[in-house]
Structure formats: C-alpha cells, structure tokens
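So, here's a batch of structures to check.
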Structure I
Amino acid sequence: MIEPRLTNIGSLSWTERHHIDQVLKSGQTPVIQFSHGSYTPSLLNGINVLCRELGHRLQVRFYGFYGGTFDASVLEQLKDAQNLAIDCLQRIEKQGAIAQVRCLKEFSFGVLFFKDGRFLSHVPKQELIKISISDSVRGNLDLAPLDEALGLREVYIRGQRKNIDVLASLPHLESARLARMPKSLSLAFLSRCRSLRHLELVLGGRTELDFEHSELEILEVDWVRGLTTLGPLRRFPRLRTLRLERLNRLERIDVRDVPLRKIVISDCKNLRHVEGLETLDGLVEFKVGRELQELTRNQWPASLRDRPC
C-alpha cells in the first residue's frame, strides 16, 4: 500500500501531486506533514490551494518540532484547510490563529505542555464533523465549547474530561472513543447521547459501566483497569458487536436477550463464563482466546455449532 504521508516537503511539484493522487485512488487520506518550520510562504500558499480543491480528503499536519515550539500563526496562510492535525507536540504559541481556519471539518489536537483551557472556544466548529483531542500535563482543556459543534459525528478524547458531559448535547454524535477516563468519572451522561451507535473505552479505570443505551450497536472495552462487571448487556438492546480485550478482573459476562452478531474476546485471563451464549441464534462470529476453551459444544448457539472459531 502506498505511503500516505509527505513529510517536510520543500515544494509541491508534479511528483508530490502525483503521489497525492495515487493515495486518493488507493482509498486513503493523503497527509502533508511538517515536524519543523521549514515551509515557505509560497509552499503554504500552494498547500492552501490544494486544500481548497480537495477539501477534507487532504490532511495538513504539524507535529514534533522537537526541542522547539510550534508557531501556530502559520495557520493564517492555511485558511482553506478542512482537515487539520496539530498533535504530538510539546509546546505551541499563537494558538488563537486557529480561528482563521474557518471551514474545519476534521481536527486533531494534542499538545503536552498546554495551558489555555479555553482553546476550543477559538476553534471554528460550525462545519466540524470529527475531532480528536489528546491529553496534556494539566488536563484542563474545557470541552464545553463543543456544544457549538452541532454537526459533530465522531470524537476521540484522551485524558481530557472537564465538562465532558457536553457530548450529550450533540444531536448527531455517532461514534465516541474515550481513553484514560478516571474511575471517579461517571459515564451516566452517555445514556443521554441518543444518536450514539459506537462506543470504545480504552485505558483508565472503573469497576463497572454505569450507563445504558437503547441504540448502541458496537461496544469495545480495552485495558480498563479494575473492571469487574459489565452488568446485564440487555441494557443495550440493539448491541450487534462486543469486543473485550485485556480486562484481567472480568470473570463473567451476561449476553442474554442481546442481538449480538459478533463477539471478540482477547486476553481476559479470568473470564470463564458467557451467560446466555447458547441463545444468540444470530451470532455469526465468535473469537476467543484460551480463557474460554472449556466451553462445551452444547453451549454454542445454533448458528455456530458446526463452525466455532
């Protein structure tokens, strides 16, 4: 597969444009990225023209700047960028220039040493459909301004939790990936995310999942420390896919009255019981590790009795 990234380029010649076209044809998103400030005004102007042409199918990314600070005033020359990543950075300055990028549809942000808790109030959100926010040392980023992103469909939030319940006010949010959420944070607000269909919980800690959802279709839980129970999964009456990984304290799951079609369980060392497995007549895929080898043949649902995996 063709490499989608062009890194620290000095020009936008025919070679670079041909590469971008090939990446697009392969079904991937081409990325023009810079790890230091080697770009010229002429190059940035050319990239901006390309952004105007390709829209959110082209990502412009600034990352690294190892040992230095990213000067975000460069964004004033990229006003037509629709897919922008400012991540894997230690420091940033003049971050208010993000307000100049008026047509943002996809945005990724992650700066380790970051103080401006109100940064998201400067981010244009009228056309935003996807956002990724990483953790910082202070962890003080206020998520409340996301209530203006009424078209937001997909979020990834790692470590930031101030006013995270704002997600419940987003009418079109379909997919949420929450990472490094502390056990003290209740997930009850997820019950009010009515359009949510896909939820992934990664890292962090908690003993249970303290929410329910009538429309959730995909639930993924990975490496959440201390999780001892999922509770009856009938709280998710439309659940189709369940993926559980690296949950060392989980001993049993209850899948009765859930229309599951796919279950994936990996590295859940103490898991021994899947209650109601034999009732899942719509199950077409069941992948497990050694932790469930003792399941007997008459415990498999009819759809899998001739071909358990």
Structure II
Amino acid sequence: MPTSAVESTAHWQTVDPKCARGLIDARLQLHHAAQLATAIGISYLPKRADDSHTNLEWLPSLRALASRVVPLSSAFRVAVRPSPFALLLLDERNEAAASFSLHGRTIANAAQWLRDLLPTVGADPAALTLKRHYTIPSHPVAGGAAFDEISESAFEELARWYGNAYLVLTGLAGVTPKASEVRCWPHHFDIATLIEVEPARGTESARTVGVGLEPGDTYYAEPYVYVNMYPAPPASRATALLAGGGCWHTNEWLGAVLPSSRLRAADQRAQLESFIGSAIAACTELLMDGGRSTRDD
C-alpha cells in the first residue's frame, strides 16, 4: 500500500496481540473522556449535516485526539491524550497551553477546568454543553466515578493503536482519489476514512467503501480494523479470500475485519496493509457489480 509524507513525523509502533482483549475498561474511559473534546465542536462550531463538527483528529505530535479548531479571538481546540491520560487545551499551533490529568478526577472536574479556561481564549464558558445527540457505551465515570489510569499499559496500547491507524489511513487517503479526511467519530469511536466509489454500471447511486479502526465494541472485545461498503450486498456474496488473516463479518452488518488478536508479532504493518488492500479490492468489486450487489441472486 502506498504511503504519504505523514511518515516523516509518525512511525508504526508494535502492538501486543496478547493483550488485545484486556483494553475494555481503558477504552470505555477514553471514549467518555473524548466527549469533553467533542463538546467543543457541539458547543462552539456551526452544526454540519454530516456531524463532522463533532469529530476528532489524531495529532501524532501529541498522541492525542483533538477537536476541530474553534476560530475565536484566540484559535483553540481541546484534546484528550490517552497516555499519560489527560485533557489538553491547545493553541493555534497545536501546542498544549494547559493540561489536566484525568486520573482520580471526574467528568465534572474536567468540565469545570475547561469552563475556567475558556474565557482566556475568548469563549463563553456558559455555552459549553456536555449534552449530545447520540449515546455511547456506559461506564461508571458517566455517573460521577473518577477516571482510573491504574492500568497505564492499557491506555498506552490504545494510543499505539490510534497512532498506527492514523499512520496507515492517512497514507491510504493521501493516494486514494475521493478519500475523505481521516477522523475519529465520537459515537462509535472509530478512526476512519470514507472512499467514494464510481457508481455501479447502470446506476447513479452513491457508493462508498469505509476503512477504519474500531477500538472495540459489542461485536469484538478488542481493537479491529474493518473495511465495509455501502450499500451492503447480501452476505452470501462476500466470498473473496482476504489477505493477512482477515475474515468477513456478517452479524448485523457486513464487512471485512482483522481483529488485533490475529496480528503476528512481526511485520504487523505489512500484514495490516495487505489485509486492507485485499478488503478494499473485494468490497469495490462487489459495489461495481451493478444491481446484483443489492439483492439476492
């Protein structure tokens, strides 16, 4: 898979397949903490129909997920850093102007810290809202429990996964026509790019291939890379062999997946890129197969 200039500032970090299924609590805490960054987009940016005002960007230099820039008198954004686990107020140069360690603190503590700082960048603290129009998986921190970074290695492993995904996906998007920017979406917490595919023969309907990393969910209790397509064909048509140890997921949604526990100890990036390449080819072929891709044979 071709790469891009992003490699000059980011490098693949080896992940441990053996601990893939031990990241659930850290992932849920990080998901809830990330809503504090998403709240900046909800509170201070114009609403976009595709909800992109709420999404987050991975910043390799900080190893953190950051909100979109709010262009006030002092442009700023807010980021959550998995390891060390903290909330960051960033300036127009994406440098941390202030940080707030989340270990032992609550969501309410973090929100108050933000409200205290927002006037320094020209933002009305009263406008900050933690209300959102979607739900995320539950965790005690949502009910007032303190964040707990006692498993530092789990948060560090999540940071490696997001960094690796950003590296690979940005390289892919940089050389793929009609690929979207790489962003983390706060609802499902996946980091992904969406590729527009030429309409199928005889149709004008939009067709897309999504490529991303999901850090874990109800389907897989571990990070996994996915490639899916829209509109999805019947599952019976997904028969192409996938490289790199990938498989087809057919429960409630259709897509190619590579769970992190299937990664080898060595050559992980090559394995992942081989899987993604084969999965994109398979999904694109299904989409280009005209009306047959949206109905049973």
Structure III
Amino acid sequence: MATMHHIRARGKPAPYEDLYTEVRWVDFVYYPGQPMDERINILTRYHDVYPFSIYKTHFGPPAFKLRDDSFYIVGVRNPLDAIASLKPFLRNHNPKFAKMWGGFPVEAGLPPSPNEDEMFEHMILKDIGSGRPMLDVLFTDLVRAWWPHRKHKNVLLVHYSDRLKDHRGEIDRMAKFVGVDLTPEELNAVADQVTFESMKKNSRKYDPSMIFDEFKSRGKVPKDLDGLIKDLVNVGGKRNAASELSPQFIDKIMKKLSQEFPPAVLEWLIKGGHKVPDVEL
C-alpha cells in the first residue's frame, strides 16, 4: 500500500496522517451490520488527486471480476514468516474493536498467556472461528485465487523475499508495471520513504488510526476507539519464523501446505523469485 501510494506520488505525496485515508480497503466492514450500500458509497465517493486510485483487498477472483483497465499487484510472503507475524498482529488489535465483533481476535490487547501457543496453532491449522483454518483463509485461498491469473499482463505477483534482496529494483519493477516511469531521483525518494526504518519511525501513518472517525459521531463505534491496530510495522525482514515457531508446528504447517501445492510452487511460495513456476494447481 505504502509503496504504491508513494510511487503514484513520484516520491512527493501530499501530507497524510493515515495511509488508509489515501488507499481504501475494499472488503473492510467498519461496524457489525453495516449495510453493503454504505460500504460501496465509501468507495465511490473516493476521488484522488493522483493519476490513479489504489485499493487494498484480501480477496481475489472469483470474488470479483478482473478488469482490463486495472492493474493487480499480489503480495506473497513465506507462509512460515507470515504465520509468525500473526502472533503480534492479533495481539495488537484494539480490544474495543475486538469487543465489537464478539471478542475476536481473542488475543486483542492481552499479554502472552500460557496456552497461547496451543490456541494459536488451533486457529492456524484447525479453526479460525468460522470452521476453517486461518492458513486457508489468509494464505491458501489467496494463492489459489490468483495463481490461474499469474500470466495475465495486468497481474503481477511480488514476493516479500525479492523486496528484501533488491528493495530499489522491486520498487522500480512495480512502478513500471503500472506505467509509471520514475526518474532516478524519484525512485530514490520512494525507496527512502518506504524502507522499514522510515516506516517504523512514522508508524502511526501505517496503523489504521482514522479509519473509524466518521462512524464515531453516529454511535456506530465507541468514541474512544483510537484505531484498529498498533505496531502494524513490527519487525520487518528481521523476522525469523524458525526461532518464533516450534519445529513441530513448522512441520505441521509444511505438511498441510505440501498437500495443497506441488513442490515447485511451494518452493516459490517460500523462497520467491521473478520466475514464477509454470505449474497449474
């Protein structure tokens, strides 16, 4: 989100306090029972001062139809690292937000507990609370949705590990994909603005802090709800799943993933690379 926003601004974005006021989250539901027409209105009244709009979603086809006049950048991360990052992510949710949704996520606002690992493993591999495991909901489903479209000219799969290896080069690749030819100075500006260190320093901009503002006055969310999550910019590329997840848990995750994906695809999902396997799922 941040990278694409700074790319479209050519390294000179207008001042903003919350990235989520600049890039809309398509599938976000702001309060329980929110009507669909109200959610659509939030998106359709959105007008940019930039050459194009950017939207975030956790879904893929066939939840929506691909448009020829849009570009789709699909972020993929080593599933083990992604799962490791979920622990602090769930705990750092605002407990007032969790209360709105019947206490989900259950870890919101709580310190680590003795049975946290057991609960976390159950959510990842067994049931997130909807009858399906979080691994499927947040990873497998997304990969399966986008994989058949990986060769489309307006779909780009980008892997987190490639960004770590070549921060500036990957930004340039994403920019060119959407038709933005940055000058060397503009590319340097964007690259500096979206390093982990820079984003951590300005983390308030990337924690959804103003997302509920218009609904507070209407009594739809608590007036003292000061954002969705804190510390969204957590540890970045320094995360090491092998030291954060038990060997037994990693084995269970890999066993499940190996049942879902062919070896070449699973290797790419873990390691990345510009050459996406020509293997169908």
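A short reminder: the numbers here are calculations on the coordinates, not readings from a lab. Predicted model, so just to flag it, every value in this text is computed and none were measured. Cβ atoms are built from the backbone, for glycine too; each structure is taken alone.
Relative contact order in percent (Cα under 8 Å, 6 or more apart) computed as 19: which structure among I, II, III? Answer for the origin of the read-out: II. In this comparison of I, II, III, the computed figure -2500 for helix-only ellipticity at 222 nm (-39500 (n - 2.57) for each DSSP H run of 4 or more, over all residues; to 500) is attributed to I.
Have a look at I, II, III and say which one yields 1, 5, 12, 16, 17, 16, 13, 9, 6, 3, 1, 0, 0 for P(r) over Cα pairs in 5 Å bins from 0, in percent, as calculated. Present the calculation step by step, with values, prior to reporting the outcome.
Details: I: 1, 5, 10, 14, 14, 13, 12, 10, 9, 6, 4, 2, 1, 0; II: 1, 5, 12, 16, 17, 16, 13, 9, 6, 3, 1, 0, 0; III: 1, 5, 10, 15, 18, 18, 16, 11, 5, 1, 0.
Structure of origin is II.
For distance in nm of label points 7 Å out along Cα→Cβ at positions 32 and 168, which of I, II, III scores largest? Largest value of distance in nm of label points 7 Å out along Cα→Cβ at positions 32 and 168: III.
Give the label, chosen from I, II, III, of the structure having the highest value of distance in nm of label points 7 Å out along Cα→Cβ at positions 40 and 128.
Values: I: 3.5; II: 1.1; III: 2.5.
That would be structure I.
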